[in-house]
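Every number here is computed from the coordinates shown, using simple stated rules; none is lab data. Remember, predicted model here, so these are calculated numbers, not experimental data. Cβ atoms are built from the backbone, for glycine too; each structure is taken alone.
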Structure 1
Amino acid sequence: MRVTCLIENESVREDCQAEHGLSLYIETAGRRILMDAGQSDLFLQNAAVLGIDLSRTDTAVLSHGHYDHGGGLKAFCSVNRHAKIYARREVFGAYYSIRSHQEKYIGLPEDLKTDPDRFILCSGNMRIDDSLFLFSDIGAERGVPSANLRLMKKENGILERDDFRHEQCLVISENGKKYLFSGCAHHGILNILDRYRELFQEEPDAVFSGFHMVKKDGYSEEDIKTIIDTAKELSGLKTRFYTGHCTGEEPFRIMKEIMKEQLHELHCGTVVSTD
């Protein structure tokens, strides 16, 4: 399997442009998959630079209903007219970020709804084929990222805390190994791994996911403790982790000191081969 990062907040190549968001292109023995599409058409430009023809993609997966993961889907539909887009049924909700008492809409572009035939809206788990599996229904027993506290949804004109029912994870099975993909891990990476183990009775071989630990206004002692405790628990697994986007530079630095070569950065132009 080969995973290419098309969009992330930073780039490792001068000819690939970065933006706040995430998009991964995944090639397996039998599938060409787009996981998220950033916030604009920039992922298409980077794909062309990297020699990737997204018109040949056969499957698209949207991790959750935020603009920085699904904003580019309209552009994707313009170059690829056949791939179905798998998303949660709640993905078109009205999602907001609250900062300094100001509401900012962070949901998907409204015009995506004009092409409903492209979407397969999931509720619960879904097996796409023998190699692709989607899961949700993730608990919150381990706590969720504190950065979630400013993320809201609006229902009947009233803002309430987002419960991230619109988030789902992708599992790819190939050559006897399993790979777990999540966009931002808004449910918390430990809760996601608990749900994965409940479904598969084992640990994944690799995880590709943001950890949603970034804080623009600094980190409290409790935040640092959570980051350290998470890294210590992850370091006890056999799993390799590839992360970026919403993890944050300081959390990554702290986790890297604990997890060493078990933890790797994902940036625009990064290519990971699992062979």
Structure 2
Amino acid sequence: MRILIALGLVAASVGCASVRPSTGAGRPFDFQRDTFAYANELVFNYDDGVPVSSTNAPDREHAYTRRCFIMAAGVVQFWKHARFDPQAPPVSGAELARRVRQVRNLAAWWPSEPLEQRIVFPGFASLRDLSEREGRVLRANMGAGWTTYFHPRKYPMPFVPSPDEESRVADDLQYWMEHGHPMAVWVYNFPHVDINHAVTVFEKAERPRPDELAFHVYDPNYTDGPRTLLFDTVTRTFSYGGTFYFPGGTVHVRPMYTSLFR
């Protein structure tokens, strides 16, 4: 337990090795082209944000579940490290899988390569196009979801962020959005865990009130459009709207995949 606590403190404090937003792909993140066409599926069925039953039915034996962290980081990895060439002839299935793994193995916090050095996906116009037509290949090669439960970046969960820490995250998000760089974040609650999820913040949104900041996010559990993450500048707290898996309300937010430990 002491080792876990120590790792959690290290993970919470690491920041100097983080990528800066100026090292992105050089273009704005576009929800319609830079997100997956399929959704992360959940282990439970939900009613008004409350889990009511398991989804381990026979027809869900091979469901794509518990991959929200993989997908939140994955859209950043493709945005930074991949290039699409819809006019070129497509490669074989085996070669396509190899290129997907190449992108997967390039960390989301690493600087983006020059355009001519990025991994090319011939025959596809975007990640959305690729995942619509070859979702099976992506799902099989982007990585297992269970590994995220054991990574050091998850150990700070018991250390509830202070209002000052939440304010710094909000400042970081504004800074990254001003530079056009998406940021994968961990959205959770503790000790009452009614959400433990990863989303990708990709742009500022219109403020509902003068004392709130708003950000559009890619939620891997949805494919139809962005959701909204709010920050109250008075209470210095984040909130996430109601979804089919979360009733909505106050959440804690931590940046993810901006360094080896974070």
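With percent of Cα pairs over 29 Å apart as the yardstick, tell me which of 1, 2 scores highest. Could you put the intermediate results ahead of the total?
On the way: 1: 26; 2: 30.
Structure 2 gives the largest value of percent of Cα pairs over 29 Å apart among 1, 2.
Out of 1, 2, which structure matches 49, 39, 22 when Cα extents along the principal axes in Å, for residues 80-215 alone is calculated? This figure was derived from 1.
With respect to mean count of other Cβ atoms within 10 Å over residues 88-95, the largest value across structures 1, 2 is given by 1. If P(r) over Cα pairs in 5 Å bins from 0, in percent, for residues 72-151 alone is computed to be 3, 15, 27, 28, 16, 8, 2, 1, 0, which of 1, 2 is the source? Computed on structure 2. If FRET efficiency 1/(1 + (r/R0)^6) of positions 136 and 160 (r between Cβ atoms, R0 = 41 Å, to 0.05) is calculated from each of 1, 2, which structure is the one that comes out at 1.00? Working through the options, I get structure 1. Tell me which of 1, 2 gives 4.7 when you compute distance in nm of label points 7 Å out along Cα→Cβ at positions 120 and 208. The read-out comes from structure 2.
Calculated for structures 1, 2, relative contact order in percent (Cα under 8 Å, 6 or more apart) is largest in 2. Quick one: helix-only ellipticity at 222 nm (-39500 (n - 2.57) for each DSSP H run of 4 or more, over all residues; to 500) came out at -8000 when computed from one of 1, 2, so which one is it? Value -8000 for helix-only ellipticity at 222 nm (-39500 (n - 2.57) for each DSSP H run of 4 or more, over all residues; to 500) corresponds to 2 out of 1, 2.
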